[in-house]
Structure I
Amino acid sequence: MKLLEKTRTTLEMIKWEHSIFALPFALTAAILAARGVPAWRTLVWILVAMVTARACAMAFNRWADADIDGANPRTRSRAIPAGLLSRSFVLGFTVLTGILFVVATANLNRLTLELSPIVLIVLLGYSYMKRITRWSHIVLGLALGLAPAAAWIAVRGSLDPRILALTAAVTLWVGGFDVLYACQDYEHDRAAGLHSLPQSIGIPAAFWAARLMHLATLGLLTWFAWLFAFGPTGWLGIAAAGLLLAYEHSIVSPRDLRRLNAAFFTMNGVIAMVFLAFVATDLWLRR
């Protein structure tokens, strides 16, 4: 029972269900690279790499931010500050999942293995960015935005510059919503001397920055669709993503952050899955 409880707490700590944020974009890149469904062996190792990379990053973030989380009323119930998991256990889990990520990349191809340390530097480095720059949101976005490029390399063994349009789109998409999410910690970040865009320019201006980032996201997705010669179904996917983004922004405001979790977690997962479904259908129809 104790092992089961510890496993449940660990899964809650890394928010494993939120792997759905970047995974659909990685799968989008994989099916485009393979011009259909990738080999099952490749697909399985991509999934293992994605899940372990995210688990490693989340666990390290909880370890690195344990003292900060303990001082923040919103986060003091997290596993380490609440005494549910020890710092040594979380660090060990970080190392284990990092090793499993490298093993997964080694089972894909040589280039994925060679690039795996760079990916880990970005994933783990994010945890320290809010200590030094207001633009930590972009680093978090890049951590997820690397997924499409990495998946393309996993399938092809080389990088097609066209896929970087999707990397940039995901980077700004995630970065924009992290700006909104950081609005919850405006007072705490100011008191603790932490950096964020809301803390730097204020919550109303941060909302406008997030809106601009998401408009740029739609522009990049449009460019991405043009680069890969999407058919009508693919373009419908871009339109659907745009409408869902607009809806997300409509349910939160600088004066009302109550539905921020619904916008940030639930709807972002929906956008990612809808985008994958439309692109996969478009590719199938064009074949």
Structure II
Amino acid sequence: MTTLNELMLLLQAGFVQRAFIIGLIVAVLSSILSVFIVLKRVSLIGDGLSHTAFGGLALGYYLDIVPLWVAAVVVVLGSLGITRAIRSTRISSDAAVAVFLQLGLSSGIVLISLARGFGISIESLLFGSILLVNLDQIIIASVILVGVLGVIFLFYKELVYTTFSETQARASGVQTWFFDYLVAILAGVVVIAAIPIVGVLLISALLVLPALTSIQIGKSFKQTIIMSPIFGIASAFLGLFVSLIFDIASGATIVLMAMAIFVAVLGAKRVSAR
């Protein structure tokens, strides 16, 4: 367990400060988008895209091409495929996600076994390595944050309309199919940005828990979308602090903090209701 003096020294270290910065960026990214994902009832898309990203990363290492860029292309294609399958009346949303989840996971494992592991830490891909984040990753994540927030701001009314009443939005002339694909693509981009923090296996939690927590106490959509990043940032910062104090895995701790906050808010809501 880290002492107070050791913790203060760690907080002054550059790699820890970079971890908090990237944690803030990805927390805002994932938590804002999570509101649309949860309310559109496609929460499992995070699982499908994260496992698709695993397959994309493995393909990048196997082809000896920048893995993150290969994964980005694969995830975007995967998001389009999942959305296409979900919009099909023949395939349920959970079945569509399951198909891409298993495809990404199995192909990634096969490629890793063929290349005898690539000489990299598979654990860092699966569970993240936020303390190893560099300045370039922070810059890329910042650009993604600005781009995603810009798109959401530009199409805010249409996104809200299609989220709450797709049938009425379609009757009003809104191209609902476009915004379904748009949300899926944005989710894929966020997955790629979040991999350095919580890894492939845990990113789906950040695309669900902040929104679930804010929905419990938000009295309007605006309140919900404002509170979601607050819960996301709190999860990231608390998770980092706890992981530094107890010297445990940062990514998993961030997710556990998000879950703890959700349970606490849910419990407080039930107590107040009584």
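Bear in mind these aren't lab numbers, they're just calculated from the coordinates by the rules spelled out. As the structure is a computational prediction, the values presented were derived from the model and not from experiment. Cβ atoms are built from the backbone, for glycine too; each structure is taken alone.
Computing distance in nm of label points 7 Å out along Cα→Cβ at positions 159 and 215 gives 1.7 for which of I, II? The correct label is II.
Who wins on distance in nm of label points 7 Å out along Cα→Cβ at positions 15 and 183 among I, II, i.e. which is largest? If you can, show how the numbers build up before the last one.
Working: I: 1.7; II: 3.9.
Across I, II, distance in nm of label points 7 Å out along Cα→Cβ at positions 15 and 183 peaks for II.
Set I, II, criterion relative contact order in percent (Cα under 8 Å, 6 or more apart): the highest-scoring structure is II.
From I, II, which structure was Cα extents along the principal axes in Å = 61, 54, 33 calculated on?
Details: I: 55, 42, 35; II: 61, 54, 33.
It must be structure II, since only it matches.
Among candidates I, II, the computation of Rg and Dmax of the Cα atoms in Å, for residues 87-174 alone that gave 14.1, 42 used structure I. To test your reading of the models, identify which of I, II gives 54, 38, 22 for Cα extents along the principal axes in Å, for residues 47-198 alone when calculated. The value was obtained from structure II. Look at FRET efficiency 1/(1 + (r/R0)^6) of positions 55 and 151 (r between Cβ atoms, R0 = 25 Å, to 0.05) for each of I, II: the largest one is in I. Hey, helix-only ellipticity at 222 nm (-39500 (n - 2.57) for each DSSP H run of 4 or more, over all residues; to 500) derived from one of I, II reads -24500; which structure? Of the structures listed, the value fits I. Source structure of the calculated read-out (distance in nm of label points 7 Å out along Cα→Cβ at positions 7 and 39, 3.2) within I, II: I.
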